[in-house]
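Values quoted throughout were computed directly from the atomic coordinates according to the rules given, and no laboratory measurement underlies them. On a predicted model such as this, the values are computed, not experimentally measured, just so you know. Cβ atoms are built from the backbone, for glycine too; each structure is taken alone.
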Structure I
Amino acid sequence: MTITLAIETSCDETSCAILKGGREVLSNIISSQIEIHKKFGGVVPEVASRKHIETINLIIQQALDEAGLGFKDIDLIGVTQGPGLVGALLVGLSSAKAIAYALDKPLVGVNHIEGHVCANYIEHKNLEPPFTCLIVSGGHTYLVQANSYTNYELIGRTRDDAAGEAFDKIARALGLSYPGGPIVDKLAKTGDKFAIDFPRVYLEPNSYDFSFSGLKTAVLNYLNQMSQKGKEIIVEDVAASFQQAVIEVLVEKTIRLAKERNSDKIALAGGVAANEGLRNLIQKRGKEENIEIFYPSTVLCTDNAAMIGSAAYFNYIDGKVSDYHLNVEPNLELR
């Protein structure tokens with residue numbers, strides 16, 4: 001069974017994982033920089049890059065130690081190629097190239113978005129393509145049809161803000177700390193999701209694209225109007241109503257695509273896949289339409305190297321291997 005060492009440094013998590021095959025995780029070490037960036041209200045790229053440099057070697061050794069393996073046991077090196085912050089990506093790619101060269105082992109550059117999808121293969125050992133997948137994170141919102149382990153048909157995407165980005169911006173407007181998404185989700189549980197009638201943006205008929213900038217503006221206008229009128233802003237109601245406006249559109253379009261493609265399986269992926277409101281609503285709709293819903297555990301929703309290792313393995317057995325000219329692609333598209 002192929003043993004993969006995988007590295008992920010696309011944003012503010014330094015992570016290294018060891019996998020057996022594409023689904024069995026032997027170790028998955030994640031060093032988060034959230035506390036460092038919290039005081040800035042978001043990720044500072046230069047700070048993130050420097051922290052990756054300080055941490056990467058320690059994280060790689062920790063992953064090997066936890067797996068009970070040495071470099072001699074590694075068969076394959078997987079690393080995030082993009083999308084992400086250019087400086088952060090370069091730290092991971094440089095380390096992966098050095099290890100692959102020193103061990104004379106194959107190197108596979110991985111699309112970070114593809115990695116998020118593959119997190120479901122780790123969590124759900126029996127999940128196989130084809131299926132419909134909604135990928136929602138701080139930087140990306142994609143609706144895809146996974147035709148195989150390495151072939152993704154991009155059906156819809158955001159035209160402006162990603163869903164997670166909208167969550168963070170509204171959280172900031174409400175005076176909440178970074179990262180805002182999980183806090184909004186928590187507040188929404190005690191708020192009235194129908195208290196404020198924020199717009200549901202579906203775009204053109206039959207469109208599978210998304211747009212959240214108009215919704216974001218509507219929330220900001222509401223907050224400004226309430227403030228100008230001296231009226232009390234119930235943060236929990238704003239959080240719940242905003243979240244409901246986002247997840248209704250996400251779920252409706254995902255269910256519609258699954259039905260159109262006669263797909264009986266839907267997978268969630270990305271950081272926003274940890275949102276309980278989204279999970280609950282899509283589970284409810286899935287039961288109504290007799291569609292099985294899959295999503296990873298919270299630790300596999302956020303950035304981690306295990307998902308990159310899974311994607312690297314499936315690309316490797318499909319014959320997709322990188323050479324040492326591999327470079328980072330900060331705006332790498334899903335293809």
Structure II
Amino acid sequence: MDPADILEHPHVAVVILTWNGREFLKTFLPSVLASTYPSLDIIVADNSSTDDTITFLRQQFPSVRIIQTGGNLGFAKGYNKALEEVRADYFILLNQDVEVTPGWIEPLVDAMDTDSEWGALMPKIRSYHHRDHFEHAGASGGMIDSLGYPFCRGRIFDKVEADTGQYEEPMEVFWASGAALCIRPALYKRLKGFDEDYFAHMEEIDLCWRLKRAGYKIGVIPSSVVFHVGGGSLKKEDPRKIYLNFRNSLSMLYKNLDFLELVWKLPLRMLVLDVIALLKSLMEGKWREAWAIIRADWYFFWSWPRQVYKRNTTRKRIQHHAIGFSRVKESGYYKGSIVWQHFIRKKDHYSDLY
């Protein structure tokens with residue numbers, strides 16, 4: 001490759017966090033290595049795998065840089081630790097169970113270069129196993145409703161749409177998926193990256209919410225396409241995943257909601273909607289799921305002083321680094337209730353909401 005061609009392009013670091021991911025890396029890393037973008041580092045950050053991931057990488061993919069985080073730190077802290085050692089114009093955080101397509105990086109970089117207000121972008125994410133369908137973790141752009149429930153352009157709760165080209169236009173959204181997240185390194189570091197208390201789940205939504213509060217835009221560029229297995233670390237029905245989703249969602253709401261919204265939305269989530277979810281689990285005999293919901297709400301009460309501290313420090317940090325007014329309710333924010341629309345009115349498609 002011509003060195004001059006490399007110098008003309010912003011430098012991109014694709015960072016793949018792994019834990020015992022040998023088989024995923026064996027399957028999907030070749031597609032990443034085949035990326036056509038000229039100025040590119042490919043890095044695997046290992047969260048102290050207990051299998052032979054490191055040996056395998058050194059033997060089979062010697063060109064890949066390895067960063068060892070020093071422990072099984074989870075998604076949030078693992079990335080924070082690894083990215084301290086990475087220098088690039090743009091980071092692309094990529095799950096270990098993602099297959100990329102030719103030319104997937106270029107549209108993301110072009111968009112970032114064109115508009116400095118883009119804080120983070122994502123490609124369109126389709127299912128690896130059902131390739132004509134969107135994938136749960138992002139689909140064609142992440143949205144959120146007025147009570148903090150995330151959904152996607154192409155996925156509402158567990159209802160995933162077929163991709164028939166209905167969501168092809170690039171657009172501003174609320175959150176970009178952590179499965180394939182392109183972000184400006186300076187912003188990542190100024191806002192202190194992912195919330196390490198989260199361990200995994202909701203951390204990318206929380207980070208995007210903070211970026212939007214600081215005046216930056218979050219977007220999806222569907223001309224960039226990747227395929228995601230999903231559930232590569234924790235299965236959907238795993239009680240640990242349910243616990244993290246409920247716990248982290250409450251923390252995210254408390255940290256980011258305006259005070260006047262917080263005083264009624266948080267109690268509504270905890271005392272009404274979480275209780276309904278708990279009762280549903282009990283009626284279905286899902287005892288471990290019910291216990292996960294109880295533990296999540298209990299953790300939030302127990303950690304109240306820390307939640308107050310994080311809310312205050314987050315507000316000050318955002319005010320210090322803001323470039324303009326909050327964009328939280330400009331795009332990707334659904335003013336209604338996605339719970340009501342989906343479970344009561346039986347709306348299964350994003351396009352049905354508008």
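Summary table
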read-out	value
With semi-axes √(5λ) of the Cα gyration tensor in Å derived as 31, 23, 21, matching label from I, II	II
FRET efficiency 1/(1 + (r/R0)^6) of positions 94 and 238 (r between Cβ atoms, R0 = 30 Å, to 0.05) from the coordinates reads 0.85; which among I, II	II
Label whose coordinates, when relative contact order in percent (Cα under 8 Å, 6 or more apart) is calculated, return 19 (choices I, II)	II
Test item: helix-only ellipticity at 222 nm (-39500 (n - 2.57) for each DSSP H run of 4 or more, over all residues; to 500) calculated as -11500, pick one of I, II	II
Entry that produces 20.0 once mean count of other Cβ atoms within 10 Å over residues 38-45 is calculated, selected from I, II	II
Structure responsible for 23.8, with mean count of other Cβ atoms within 10 Å over residues 14-21 calculated and labels I, II on offer	II
